[in-house]
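Before anything else, here is the set of structures, which you'll find just below.
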Structure I
Amino acid sequence: MKLLLELSMECESLARSEAVSVGRLLGSRSDVVAHERGILVLDTDADPVAFADRMALCHSVSEHLCSCQPEDVEAMSSSIDIPGPVCVHSTRIGTSHEGVDLDQVNRSVGAIFGQSVGVNIHRPTSELRVVYSEGAHLGRLIGLVNRAGYERRKTRNMPFDHPVSIHPKFARCLVNLTEARPGTRVLDPFCGTGAIVTEAALAGNEAIGSDVSERMIEGARSNMASVGAKGILHLCDVGSIGKLVPRVDGVATDPPYGRSSSTNGEPVSDLLLRAMRSVSQVLDRGSKMAIVVHDSSLIADYDGFELLESHELWVHRSLTRHFQILRRR
């Protein structure tokens, strides 16, 4: 099936990469058909409902019906065959085609379906989404991504809070980027408050975390329990992972930067080098590691891994976060 994805715009390249990864981990095919600003058309055999449930950096997942020029939307709508009754929802990405009256599109396209299968804005069988980016894209809604759920799991809403904890939507994204299939093991060797292990567990993975701080381990355990997430947490230095952790299928982590997050006085470069060596002992060859670093050069040349992708997310003037995907050689 071809899916029409309305992506979130925090880091568009990262959102596209996450979508491709989710297609791979839930199916056997995940091919980009087209992309425009805020839009991705993906050909995948992944279950579309599971796809929408797994995604983080996305607003909605629809069955892609067609793409066309904005002036052809009504003509294309008349050739679409979807079960009725139908409701129509039109939207635009940013300022795309500001001259288009979205309410008028809803009315005119709705009138077309009203003559064939009927319209019901309160209890429709199908919701037709008309999305304007560079062109116009029409899809039948499959599911909305539960972005509010990620907001509710921010650490300020959890039993144990810490100011440098990664946002749950990016934690889920990291888990997805590993392409570890449901039921397989995902490790976070710097688990902190437990955001990544929580998202791994909620996504259906066997979640394993470790941290050198007893306070963080207890806090992570409390946070996971509060949302019904289950995982295995180890209190240990990152260098001891090989002795405590079994083989894993993916690694997702947001290591301390040495600013507001502590490295216990160890230079970040040294800490990451030890982490990469330890991860090499438990991560299967060919499997992936998704990691966030403040300096893209820190691990790019580590000879145990191949750097596949790097995505930049600007945070503020003095901090850019680099989401890097590596494959274990």
Structure II
Amino acid sequence: MDKKDIVSFGYEELLLEMERIGEKPFRGKQIYSWLHEKLAEEFSQMTNLSVALREKLEAMYEIKKISMAARRISKKDPTEKFLFELGDGSMIESVLMKYDYGNSVCISSQVGCRMGCRFCASAIGGFERNLTPSEMLGQIYRIQKLTGERVSNVVVMGTGEPLDNYDNFLKFVKMLSDSHGLHISQRNITASTCGIVPNIRRLAKEGLQITLALSLHASNQEKREELMPIAKKYELSEVMAACDYYFKETGRRPTFEYSLVKGVNDGAKDVKELVSLLLERNCHLNLIPVNPVKERDFERPDRKNALALKNKLEKNGINVTIRRERGSDIDGACGQLRRRYADAKKEK
């Protein structure tokens, strides 16, 4: 009999599950607290449960293991990169970024990615599988245990497309923000999507208060298709309309992520088109000088040019920032550390 993934049970689900196996519902409350507040990794640690119940749980359920394969600490800024190995040997990445306002963790939502964005290391090697809610939560729990520090903000911007793993992602958000767990405010949770239109609209109706970050990366349809294969399925006009709908339904203004690629999307025409695209929208534009990936030939614009572009946008009424680079000395960008690990393994 395959063991059930007990960490992926929501609070109410776990209470019902305990009743189903002949236990009192309050046992579910105790177990949920051990898993999601005390971050227990073994049933044997649950000392307020009887030995018989612990043995029963051990026989029927599993606490999925997430083991640290590598940890890199930046010498430039308070950033740490983690490479985790899952129970089936799959590798995923997470990043801890420390700020004055609290600690932010960037997690992965899939093993690999099927979106194929040309400037991203995550898609090299393709898609392997979706992560379960427990595997998404586990990245945060493991980092808290390894560092001894509380996480207050979570961004789902690591490897994978969260809206391509919709049901597991939705459950993860609800469990992460549940008062019986870490109880991280939904307003402190951000999810990045490359623009899966039906699921943006679906997410808008879920009654959540998370921030939606759209990977825009181009100011027109043609250029977006060159950089992002998903754009061939969903037109830019459709994607922008879906973001407008998300704002209308949730009151949460979207963030537009824009990777600056030298000579590709950083020209005067791009600025003009961005102004036209965003001026009438309640949104924030995040400029991200692209991280060089050895398998790609993209270059980032220099700091001076990036600032000049930002200033032009601001003068035209666009709410814009240049994202501060973090972890550049530790393969901080999405997919880089995992990719390096895979390459090293092949060479052995």
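Readers should treat all values here as calculations from the given coordinates under stated rules, not as data from a laboratory. Remember, it's a predicted structure, so these values are computed and weren't measured experimentally. Cβ atoms are built from the backbone, for glycine too; each structure is taken alone.
Looking across I, II, the calculation of distance in nm of label points 7 Å out along Cα→Cβ at positions 31 and 223 that yields 5.4 traces back to II. State the single structure among I, II that was used to calculate distance in nm of label points 7 Å out along Cα→Cβ at positions 127 and 151, giving 2.3. The value was obtained from structure II.
Using the calculated result 4.7 for distance in nm of label points 7 Å out along Cα→Cβ at positions 87 and 303, pick out the matching structure from I, II. Structure of origin is II.
Quick check: 50, 30, 21 is what I get for Cα extents along the principal axes in Å, for residues 63-158 alone, calculated from one of I, II. Which structure matches? Source structure for this number: I.
Computing Cα Rg over 2.2 N^0.38 Å gives 1.09 for which of I, II? Source structure for this number: I. From which structure (I, II) was distance in nm of label points 7 Å out along Cα→Cβ at positions 119 and 255 calculated, if the value obtained is 5.7? Value 5.7 for distance in nm of label points 7 Å out along Cα→Cβ at positions 119 and 255 corresponds to I out of I, II. State the single structure among I, II that was used to calculate helix-only ellipticity at 222 nm (-39500 (n - 2.57) for each DSSP H run of 4 or more, over all residues; to 500), giving -8500. The value was obtained from structure I. The value 19.6, 58 for Rg and Dmax of the Cα atoms in Å, for residues 111-190 alone was derived from one model only; which of I, II is it? Answer by label: I. Source structure of the calculated read-out (Rg/Rh (Cα atoms, Kirkwood Rh), for residues 79-262 alone, 0.95) within I, II: II. For the structures shown (I, II), FRET efficiency 1/(1 + (r/R0)^6) of positions 103 and 215 (r between Cβ atoms, R0 = 30 Å, to 0.05) is largest in II.
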